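The structures come next, written out as structure tokens.
We did not get these values from a lab; they are worked out from the coordinates using the rules stated. Owing to the predicted nature of the structure, the values given are computational and were not obtained by experimental measurement. Cβ atoms are built from the backbone, for glycine too; each structure is taken alone.
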Structure I
Amino acid sequence: MKTKYSEAELNAQSALIRSRLLWIFIPTAIMVAGFMYYQNNSVQYNLKKYKEFQATSFSGKVTGKRKDGDCTRCERYITLDNYREELIDFDIYSKIKIGDFVQKFRGHDSVLYYLSNGEVVITDKGKFIRERYKKASQQE
């Protein structure tokens, strides 16, 4: 035997379920956002990220170029001969060619791009991470 519910009862149940779900998800979302904000602005977290970046070193010949889409804000990547993929700026992407050499030394923030025309382009890739760390350490 099937039980038939009226339209009003179904609407009332639906509204009750929605309100209960909101009471669960909104506080959870607020707590997650607060945790993410705290983590991203903590000195220890920013110092860890900065040291990880400084500990990174790579070098190699450019074997491929790739961009995610055709817009100016899309990310651009180069692939090195050791299969490492690096995110690069738009202006360097337009200058660099396959066969050019890229190098980052451990303990430095700068990346060196040795172009085939003899030009050496130096970029400060650690600037954003370094500034976040300095800002967080000044706030404490």
Structure II
Amino acid sequence: MSTVTDTAKGKAAKRTLYRGDPGMWSWALHRITGVAIFFFLFVHVLDTALVRIDPHMYDEVIDTYKNPIVGLMEVGLVGAVLFHALNGVRIILVDFWAKGPRYQKHMLWILGALFLVLFAGSAGRQLYILIDHL
């Protein structure tokens, strides 16, 4: 008489590789953008605090921010804030709307479309200003 374990011994263990679905990637990106925004706010508070300590030092720090690399980082910051905000609204709807879990994938695709449209407009404007000041 064969049992489940007997037949399982003869076969190689079937392994699966979890590749994630869009919801998992949305979760990961939400955490990453949240941490990035937190560090930006931390640095922003520190350099703004320099105004009261040493205004001349504050001016020097602000002058170091006036370069193209920081301009590109600002574009990334806008993208991070935009995605984090839109995904946060989606998470609130999933948690507090009775039909939220049923429509979460639809909301994720709508979020992606909104993000692309809004980010394209803002990034285009920021890059135009950045290139104009070079």
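Computing FRET efficiency 1/(1 + (r/R0)^6) of positions 61 and 117 (r between Cβ atoms, R0 = 30 Å, to 0.05) across structures I, II gives 1.00 for structure I. With distance in nm of label points 7 Å out along Cα→Cβ at positions 29 and 101 computed over the structures I, II, the top value is the one for I, the highest of the group. Using helix-only ellipticity at 222 nm (-39500 (n - 2.57) for each DSSP H run of 4 or more, over all residues; to 500) as the calculated read-out, with -28000 as its value, let me know the right label among I, II. For helix-only ellipticity at 222 nm (-39500 (n - 2.57) for each DSSP H run of 4 or more, over all residues; to 500), the value -28000 is produced by structure II.
One of I, II was used to compute distance in nm of label points 7 Å out along Cα→Cβ at positions 21 and 45, and the answer was 2.9. Which one was it? Traced to structure I.
Identify the structure, out of I, II, from whose coordinates Kirkwood radius over Cα pairs in Å was calculated to give 18.9. Computed on structure II.
Once relative contact order in percent (Cα under 8 Å, 6 or more apart) is evaluated on every structure in I, II, the highest one turns out to be II.
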